[in-house]
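Readers should treat all values here as calculations from the given coordinates under stated rules, not as data from a laboratory. Bear in mind the structure is a predicted one, so any value in this text is a computation, not a measurement. Cβ atoms are built from the backbone, for glycine too; each structure is taken alone.
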Structure I
Amino acid sequence: MMIYQRVPLAPLTTFRLGGEAEFFCEPCSKEELKEVLHLSRQNQWRVVILGGGSNILFADGLIRGLVVSMRAFQGIEEEGEWVWVGAGVSMETLNDWAIRRGRSGLEWSGGLPGTVGGATYMNARAYQHEMSEIVKAVRVVDFSGKEFLLTGEKIHYRYKYSLFMEHEDWVIVEIALGLGVASSEEIRQRTEACRKDRESKGQYAYPSAGCAFKNDYSRNLPAGKVIDEVGLKGFRIGGAEVYEKHANFIINKGGATAEDVIRLLEKIEEEVYTKTGVRLEREVKIVR
């Protein structure tokens, strides 16, 4: 396994922004992952785990430490009612597999960017459904090289939250999903309906990280609605813009820098709090 230096990170994220990784690698197995984590401990490198890059923003300039891409953790295997999926499998790939195999329960994620590992980490949600409904177990390797299995109830899922967010030294390597059975045509129709709805809303028109802030369902406060009501739709800093079609999206309109996005996030938070008293909670993760 090779460890590379000064690797551009922008092509590996949906924002298409960010600087360079000081060190970068892409392990292909748990053994290689454990090996590189051991090397990181020896060299006292910071470790950043990267999935599909759909909910992360790397700052401009040099990102110190080792960025570990999980893209090579592929594989989908049926085991009774469970389906074991590698953390690096894209949601799109998994959706297509589910259609072919007649496995239901994922249709709501049609068009969702990123990987299964990332979706499991953040409890990805869309169309009133979320990953917690189907995640049965997660195989994890921690930074010390220890391997263990977490079952669904021990992950402490809630809205766009999991226990993994409290343990940045845990690496998700494989996920067991509990999927039902239905006709491939029914699954295809429901999956495609979600994909087309996303497309009709312009979610793929510009690079972005999807929703920038979490909704506050306890107070019925969708973040996009609040941002819209304070008049920030279309507001722009550099090449970063609050999307006209969805105020909870910050888009790379062209020529944006990561700093443009960070400043825009801060501006939105300040304006919303000043005018409404609402403190927005970021969904996008910033790595400096």
Structure II
Amino acid sequence: MNEQLEPTQNPHLVKLVQTQHPEKLLSFARNLDDNAIAAIYGMDSITYRAIKDQFVLLARGAAKQLLEDQAFADKVDHLPFKPRETVIGVGESTTDDLLSWFEILRQLIDIRRPQDGIRFINEGISGNTSSQVLGRFSGIIAKEPDWIMCMLGGNDVLRVGPEPTKTLVTADETAQNLAAIRQIAAARSKAEWVWITPPTFVEERVAAFSYFQQAYLSWRNSDILLIGDIIRSLPDRVVDTQERFGAPASSLWVGPDGLHPILAGHQAIVTWLVEELAKDKKL
């Protein structure tokens, strides 16, 4: 489906609203209103709300498209979320994105089960590493989740420099961070946990993307696959995007930067998530 907004909108501002959310970064100021957020972006509040509302419509349209498959709709109906439960998505830009798998999941439940009052909280922050999530995880768990869905690792494997020799976070440290995050959740909640492996990349697109070139940023599939191995070894449920995306990732599911899934990629991820959560039900 078409995921473009009105051509009259400044594409830079549209991208900011889609992927950068200051109300999350400024944890001490989570009650920022639309006027304050718009001012941070450098736009007026009417423009900000219009762009944001269009993303909501796009995510809802993506959900409706998936629900045209009755077998899939039946699975959504039988997802194990109970009325009034809280579902939290933890991650980086692949979760934070207003067109992410988590936002599509929110819309799927709202369309099929509006009476259940299930609350979705998107705790993805673009650019976050597992170290940063660990540092703020006590605040996340304080929201008393019943379900936590975690996709982390894409920023851990970022390499910086003209001849980078290391990832931003080493694989061993990522493994320790993920274990510590899970330990906090187990100690302070009874939340059901779901891991989602971070998707693979199209390295040629990453290397050719002008912003990444200018900033000396690079990502390698060998690094992200190692993170996938760590997650796949964990005892909780795992939704494995990597096997299906492939290495390199399918060009049909990844955007021009070679790094971030497009809407079709997020639709695929949420489809696999729903299938995993509903597979124990006899439909």
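Rank structures I, II by Rg/Rh (Cα atoms, Kirkwood Rh) and report only the one at the top, that is, the highest. Don't jump to the answer; show the numbers that get you there.
On the way: I: 0.97; II: 0.94.
If we compare Rg/Rh (Cα atoms, Kirkwood Rh) over I, II, the biggest value is for I.
Mean count of other Cβ atoms within 10 Å over residues 191-198 was computed and gave 21.9; which structure, I, II, did it come from? Let's see the in-between values first.
Working: I: 16.8; II: 21.9.
Going through each structure in turn, the value belongs to II.
Out of I, II, which structure matches 0.40 when FRET efficiency 1/(1 + (r/R0)^6) of positions 103 and 223 (r between Cβ atoms, R0 = 30 Å, to 0.05) is calculated? Intermediate results must be reported in sequence, preceding the final value.
Working: I: 0.40; II: 0.65.
Traced to structure I.
Out of I, II, which structure matches -8000 when helix-only ellipticity at 222 nm (-39500 (n - 2.57) for each DSSP H run of 4 or more, over all residues; to 500) is calculated?
Working: I: -8000; II: -15000.
Source structure for this number: I.
Of the structures I, II, report the one carrying the highest value of distance in nm of label points 7 Å out along Cα→Cβ at positions 111 and 183.
Values: I: 2.4; II: 4.2.
When distance in nm of label points 7 Å out along Cα→Cβ at positions 111 and 183 is computed for each of I, II, structure II gives the biggest number.
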